[in-house]
Structures are given as structure tokens and as C-alpha cells.
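Please find the structures below.
Here, each number is a calculation from the coordinates, and none is a lab measurement. Since the model is a prediction, treat every value here as computed from it, not as a measurement. Cβ atoms are built from the backbone, for glycine too; each structure is taken alone.
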Structure P
Amino acid sequence: MLGEYRISGRRAADIAADIERAVGGGDLSPGQVLPPLRELAADLGVNPNTVAAAYRTLRERGVIETAGRRGSRVRQRPVSTAREAIRVEAPPGVRDVSTGNPDPALLPALAPAMTAAALEGDRRPVLYGEEAVEPRLAELARAAFTADGVPPGPVAVASGSLDAIERILAAHLRPGDAVAVEDPGWGSLLDLVPALGLRLVPVAVDDEGPEPGAVERALSEGARALVVTDRAQNPTGAVLGEGRARELREVLGRFPHTLLIEDDHGHGIVGPPPHPLAGVTERWAFVRSTAKAYGPDLRIAVLTGDEVTLDRVRGRQRLGPGWVSRLSQRAVVRLWTDGAVDTAAVAAAYDGRRDALIGALAGYGVVARGRSGLNVWVPVPDETGAVARLLHAGWAVAPGARFRLSAPAGVRVTVSGLERADTGELARAIAGAVREGGGPRRRYG
């Protein structure tokens with residue numbers, strides 16, 4: 001069953017650690033079946049409950065999964081192998097369009113806002129026991145949420161979108177619960193869910209967002225939570241339009257106990273307004289990050305939601321980091337009130353770069369996706385080959401495997417650093433990579 005490898009250990013912690021080391025080192029492969037509890041217990045001379053505890057630990061850590069009578073097996077993508085490891089290092093002379101980062105030239109200067117926040121901190125230091133959320137930030141965030149149609153609810157602050165989503169999931173779900181996620185979708189989220197001991201359920205995405213039929217199937221099959229990106233979906237650039245939002249609200253209305261999480265990380269860099277789904281289900285949260293518009297290193301995301309969810313998130317946060325730096329929160333207040341980012345101009349800049357690349361690809365008969373945000377998704381017939389051929393041509397793109405569960409192959413191209421003069425050259429290289437992998441001028445997508 002395990003080939004040459006022999007599991008060792010006498011305590012549950014030792015057995016779990018041995019298996020995890022074997023998975024990380026490649027001695028146990030993805031999909032490999034582990035011995036039944038009693039069989040391994042007999043081999044090791046321990047109580048079956050000890051092995052059961054070890055397997056439970058590994059499930060909660062996202063290393064293995066259990067499928068009833070089919071037993072326990074190593075996950076196809078163990079948490080010990082993060083998706084960030086699926087990347088292409090750009091050697092000298094190769095243009096890197098794989099990062100997903102915003103254009104530094106479109107980010108505001110932070111020095112004035114940080115200086116103002118520091119001076120305020122000198123006058124009025126934040127001490128233990130004070131409110132976790134800067135009052136003015138909560139006021140501004142709540143007003144913006146209301147203007148965008150997000151239902152009333154308390155406001156919390158997390159260290160970025162992923163931190164917020166992790167806290168929300170942990171507030172309601174337990175290891176083994178299923179979470180419906182977009183496919184293709186955000187690679188960090190696809191790592192996070194199994195790391196929490198939760199199961200991923202893929203939901204197909206088109207240019208309007210999650211497909212209603214796929215969402216309904218996932219929830220009908222037992223998914224307890226759904227994560228939706230409202231705008232600038234990573235990697236496809238999908239935008240949740242009014243019609244699609246209406247359809248999804250109808251689906252969610254039939255599953256009122258679903259935990260709904262909306263990720264509006266594109267706030268500040270996209271033109272289309274959000275069409276929130278929040279409020280249809282009993283438990284919901286709406287997360288808005290400052291990373292793409294104001295800089296990833298601010299590590300600020302504001303979120304709102306129903307009273308129970310936000311109370312649990314804030315309560316658990318108090319027992320860990322306590323709060324997100326009020327210095328950073330005050331800097332965000334200054335950036336927002338000073339109008340440091342011209343959203344329309346930034347959105348137009350990214351729109352122009354995406355549209356230019358998509359248009360140039362269309363001229364070669366290659367269909368690509370990208371309605372908003374920083375990225376363009378290009379379906380390809382041979383992902384590994386396309387990535388290698390593009391690297392040889394001088395371009396490092398992100399392999400689609402970082403973002404996929406069961407969706408067809410593709411590559412992600414970040415347009416934030418592209419100049420107009422680069423677009424034609426990149427499109428020509430992509431078209432060549434596609435043609436070599438699937439025949440001349442064939443259309444994909």
C-alpha cells in the first residue's frame with residue numbers, strides 16, 4: 001500500500017509528524033492510500049485510538065482526506081505543497097508578468113499619510129484596552145458599504161483579505177465541512193481552505209462570476225459556505241453583474257443557512273460598481289481590501305457582516321493579535337479622506353492595458369478573459385508547454401495550476417506593468433505558444 005515507506009511513531013503526534021514529513025519529502029505521493037486504522041495500529045503496536053487521533057490531526061492540517069469506506073489518503077494537493085510553489089522564476093532578461101501585483105506607479109505616496117498618523121499617535125497613543133477599530137475608519141467604511149448596497153452590520157479590521165476570510169471561516173465551520181469556491185480562483189484561498197481542514201468544492205466561473213447552476217449543485221451537495229469575488233476576480237477578471245447577482249440571490253435564498261463570504265479586493269481599482277449578495281443568508285460577511293489600490297504592505301481589510309459572525313471574528317481576534325495597528329488604520333483614513341487615489345483614472349489605466357492585450361490576442365485568434373482588475377486569463381491546450389515556450393520567448397507567466405481545481409488549463413498574465421509597446425510583443429509570444437500546443441489559429445475559451 002505504501003511501497004517501501006514504513007510509518008513510525010508511538011504517540012499520535014509522532015505518527016502524524018512522520019506522515020507529514022513523508023508527504024513533504026515525496027516519500028508518500030498525492031492520492032496514496034494510508035493503512036486502515038487497525039492495521040497501522042497493529043503494525044506500530046499502539047491503540048487504534050492513537051492512530052485515529054493522528055489521522056484526525058492530519059485531516060485538520062489538510063495533509064490527508066478521508067472518504068468513508070475508501071479510507072484515508074494523501075490529498076491530491078497537500079497543504080505542505082502550497083500553490084505559491086507552482087511558479088516560474090524569471091531569470092535575468094525575462095519579463096515577469098506573473099506576480100498579480102499592482103503597478104507601483106499607480107499607488108499613492110504613503111509618507112504623508114503615515115506621517116500624519118504617527119503625529120496623531122504621538123499626541124494620542126493607542127494603549128491596551130482601547131477599541132480595535134479606529135472610529136473614523138469604521139465611520140468611513142460603513143458609509144461606503146451602505147452606499148454600495150451592503151446591509152447594515154458592525155465593522156471589523158483584519159490584516160488583509162485572506163486574514164479576514166480565515167477568521168470568518170473559522171468562526172462557523174469545523175474540519176471536514178465543505179466550502180464552495182470559484183474555479184479557477186484565488187490560489188491563496190485554495191490553499192487556505194484545506195489548511196483549515198475544510199474541503200474544497202469547485203464552482204465554475206464565467207465573465208459574470210460564479211455560475212448559478214454550479215453554486216446550486218455545490219450547496220445541494222452539502223457545501224456549508226460560499227466564497228464569491230465581486231469584482232476583479234483572480235485570475236479571470238470576472239465582474240458580478242446585476243443580473244447574475246439576482247440569480248445568485250435566488251439560489252442562496254433556497255439555502256439560507258449558507259455562510260456567504262464576499263471578497264471585494266478590487267475596491268479602488270475597478271470601474272463597475274459592486275452588486276452585493278449579502279443579507280440573503282443568515283450568516284454573511286463582506287470584505288474590502290486596501291491592498292490593490294493603496295499598497296499590499298498596508299495589510300488592511302475592512303469587513304462587515306451579521307452580528308453573530310462579526311462578534312465571533314472580533315472575539316477571536318482579541319485572543320490573538322488583539323487588533324490591527326491603529327497607526328495603519330489612521331493612515332488609511334488619511335488616504336481615503338485626502339482622495340489619494342483617483343479610482344476612475346486607476347481603473348481606466350488597468351482597463352486600457354487589459355483591453356489592449358485581449359484585443360491583440362484576438363488578432364491572432366486567441367480568446368482571453370479579463371473584464372476588470374489586474375489580470376488576463378488565457379485558456380491554453382497545454383499549460384506546461386505554453387509556460388515553457390513563453391519563458392523561452394522572454395516572458396514569465398503564472399501557470400494556471402496555481403488557480404485551478406477542475407477547470408480547464410490556462411495561464412494568468414498580470415498587465416499592471418505592461419507598457420503599450422510591450423503588448424504586441426507579448427500577444428505574439430502567447431499566440432505562438434498556443435499555436436505550438438494546439439495547431440494554427442485555433443480558438444480557445
Structure Q
Amino acid sequence: MKATMEKIDNNKVVFEIEVPQAEVAKAVEKAYRKLANKVNIPGFRKGKTPRNILERHIGKEALLDEAFELLASPAYATALEENNIEPVSHPEIDVVTLAEDKDLVFKVTVVAKPELTLGQYKGLKVAETVAEVTEEQIDAQIETMRNSHAKMVVAEGVAIAEGDFAIIDFEGFVDDVAFPGGAGKAHPLQIGSNSFIPGFETQLIGVKAGETVDVNVTFPTEYHAPDLAGKEAVFKVTVNDVKRQELPVLDDEFVKDVSDFDTVEELKADIKNKLEVAAAEKATHEFRNEAIKQAVENSTVEIPEIMVEDRITKMIEDLSANLESRGMKLEDYIKYMNTDMNAVRTNYRESALVAVKTDMLMEAIVRAEALEVTVEEIDAEIGVIAKGYGAELADVKSIITGQGKMSFVVDSILRKKAAQLIIDSVEKE
């Protein structure tokens with residue numbers, strides 16, 4: 001076999017591959033035996049059909065096509081290996097010559113994974129974030145607890161304000177005619193929730209229980225009921241009651257009721273501790289991200305579009321799986337967000353590009369530093385996976401090995417080592 005390679009259009013390469021005629025003849029004979037065992041021809045048992053009869057039945061081209069399938073894949077794989085090319089796209093194949101009495105000649109066009117040039121990735125200067133927790137943050141957590149245990153009580157004689165719940169009867173009219181679905185009785189509406197037509201809730205501010213008012217609105221042009229979209233309407237609204245949240249008093253009794261602590265001070269101390277842990281984790285995460293971001297920005301590589309598109313697809317698949325785990329379909333999520341798949345892909349583009357370049361950076365560091373993985377590190381990594389599933393390490397290791405996915409585990413460990421190498425060498429500012 002002979003293969004020549006030509007680089008065109010940045011990362012795209014074209015192989016011209018030649019396979020000697022003798023190999024072609026052998027492949028055609030092998031293709032004949034293979035097809036003879038598959039094709040039913042009246043008067044002949046499978047595998048016993050003479051070649052000339054088989055060719056007459058399925059055509060010489062079918063035999064040559066099968067021979068090509070037998071030859072092309074290993075020849076292409078050899079060409080990739082000899083030229084140290086890692087493809088990131090499906091090959092486009094163009095057959096030049098395919099005949100039993102001639103050398104096989106075909107061309108393969110493929111996008112090759114580019115080589116990343118490392119910049120500075122050790123000794124980077126990164127400012128260390130100070131993890132601070134303020135009294136305001138602690139108080140905000142406590143207010144959240146109080147709000148979650150608040151009671152709704154009728155507020156006698158008060159005018160509706162932002163955040164109040166108005167219990168209303170309403171009926172809507174377009175051109176003085178009531179429209180279907182436009183009426184409701186004893187409906188609880190929180191002012192400021194924006195759950196009604198735009199402009200509806202603000203017109204109830206200042207109204208008291210027992211009063212009736214006209215609320216003038218215009219339906220959105222993209223309203224779900226086409227016969228109402230863009231039209232002006234008047235709602236006759238009667239306020240039955242006004243309810244407000246009554247927050248519990250912050251004292252030791254409240255703390256005992258809602259937590260495992262006996263005093264307000266103990267609760268505050270626990271909240272402060274948890275906030276400090278979270279702040280420290282966030283600071284560490286930001287520190288690591290900044291170091292890796294600098295290393296990525298210092299490197300040089302031209303990312304093929306196909307790699308970015310593939311990563312976007314993977315991100316959307318992950319999003320879909322995450323949504324399904326919560327009982328929601330991707331299609332429904334897209335409708336809920338009032339967007340479309342093209343916009344979703346566009347939104348993921350920048351993060352996908354960074355993710356691809358980051359992966360390539362880690363791979364380059366692994367090679368440059370000759371990083372290796374020990375059996376103990378592999379077991380530790382699989383142990384984490386096993387723990388997450390409540391399974392035994394040996395069982396998970398057996399499954400991973402059986403599925404031929406041990407290389408993914410090794411690659412994951414190596415990338416973590418490369419990232420840690422960056423972090424460990426940082427000069428903190």
C-alpha cells in the first residue's frame with residue numbers, strides 16, 4: 001500500500017491511497033465468498049453459488065464495492081498512522097480506480113486535529129481571592145428562613161402594595177364583549193409576580209378590599225390565544241381580600257422550631273460557618289479557573305469548526321439528559337425559554353470553543369511533561385465512580401474494562417494531573 005498526503009485549507013488533508021492489484025484480487029475473492037454466504041440464489045445452497053452466477057445475479061459492481069469496503073478501512077487507518085494524523089471529522093471518500101485487474105486508487109479528505117503550541121503554563125501569576133462572609137449575608141440567610149415560614153394573613157383596611165396577595169374576582173371584555181376564559185373567582189394574585197398580562201398587576205396597587213376597578217391592558221402580540229393577540233381589553237376587577245406575609249419573630253423559640261439549634265446565636269454561627277466553607281470553595285474554584293484560563297490564552301491553535309460543533313452537540317446532549325432526569329424534555333425547555341435550537345447552539349458556541357481548547361491544552365501538557373498514570377491512581381479514580389453508584393470497585397472496574405472504556409479513565413486522570421501542575425506552579429499575588 002502507498003499513501004501520499006496533501007495539506008489543504010488549514011487543518012484539512014487529502015490522502016491519495018493506492019492498493020496493489022494483487023491485494024485487490026484477493027479482496028474480490030474474499031468478497032465473493034462473503035456474499036455467496038449471504039445471497040439466496042434459486043438452485044444453489046448458500047456459499048456454493050459459482051462466482052459467475054453470483055456476479056450475474058448481483059452485478060460485478062456489488063462485488064467490487066464489497067471488496068472496496070474490505071480494503072479501504074485498513075488502508076485508511078494505516079495512512080493515518082503513518083502520517084500521525086488524528087481525524088476529527090468523518091472521511092469523505094472519492095474512488096478514482098476500482099477494478100479487479102488494476103491497482104485500487106482512492107482519495108480520502110478529512111479534517112485533522114490541529115497541533116496546539118504551548119505558551120507559558122507554569123509560574124503564572126494569579127490573584128488569590130479572599131473568602132469573606134459579611135453580616136449582611138448571614139442576615140439574608142436568616143430572612144430567607146423567616147420568609148419560608150411566614151404566614152399569610154388578611155390585612156384589614158390596607159391598600160394593595162407590591163408583594164401583597166390580592167384575592168380577586170375578574171372578568172375581561174374586548175369591545176365590551178366578554179371573551180371565553182377571561183373570568184375568575186377568588187383568584188389569588190401576588191402583586192409583582194408578573195403572572196398576569198403586562199400592566200394588570202400594577203393597576204391594582206392602591207386598591208382596597210371591597211373596591212371594584214377597571215384594569216385596561218393590551219394583550220401581547222404573541223399571546224397564546226390568536227383571537228386576543230394584540231387587542232386592547234378591560235377587566236372588571238373586584239378585590240375581595242388583601243393578604244400579606246406575616247414573618248415569625250426571630251427568637252430562640254423560632255430557632256428551635258425550624259432548626260437543630262437552641263439559640264439565635266447558634267443558628268447564626270452555623271450559617272456563618274457554612275457560608276465560609278462555600279466562599280472558600282468558590283474562591284478556590286475561581287483561582288483554579290483563572291490559572292487555567294491564562295494557560296489557555298497563552299497557547300496557540302486554530303480550532304476546526306467541526307470540533308466546536310461536535311462539542312456544542314455534546315453539551316446539548318448533556319443538557320437534555322439533565323432535563324430528562326428532572327422530568328422535562330429538551331423540546332419543552334426550549335419552548336419555555338422562548339428560544340429555538342439555533343439560538344441554543346449559538347449560546348453554547350463560546351464555551352464550547354474554550355472547552356475544546358482547554359482539552360487540547362491539557363493533552364499538550366501531558367505530552368510535554370511526559371505525565372503517567374499508576375494502577376493505584378486508576379483504582380482511586382474508579383473508586384470515586386463506584387462510590388457514587390454504591391457499587392464495589394472491582395465490579396465497576398470489570399464493567400469499564402469490558403466496555404473498552406479504560407482509556408477514558410486514564411485520560412481523565414492525566415487531564416487532572418495536567419491541570420494540577422498548572423495550579424501547583426502558580427505564583428500567588
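Any idea which of P, Q comes out highest on distance in nm of label points 7 Å out along Cα→Cβ at positions 104 and 280?
Result for distance in nm of label points 7 Å out along Cα→Cβ at positions 104 and 280 over P, Q: largest is Q.
Quick check on the output: 14.1 is mean count of other Cβ atoms within 10 Å over residues 24-31, derived from one of P, Q. Which one produced it?
Matching structure: P.
Could you tell me which structure in P, Q was used to calculate Cα extents along the principal axes in Å, for residues 264-415 alone as 55, 45, 37?
Only one of P, Q returns 55, 45, 37 for Cα extents along the principal axes in Å, for residues 264-415 alone, namely Q.
Assuming -13000 is helix-only ellipticity at 222 nm (-39500 (n - 2.57) for each DSSP H run of 4 or more, over all residues; to 500) as calculated from a single structure, say which of P, Q it is.
P
Computing FRET efficiency 1/(1 + (r/R0)^6) of positions 32 and 184 (r between Cβ atoms, R0 = 41 Å, to 0.05) for each of P, Q, which one ends up highest?
P
Given structures P, Q, which gives the highest value for percent of Cα pairs over 37 Å apart?
Q
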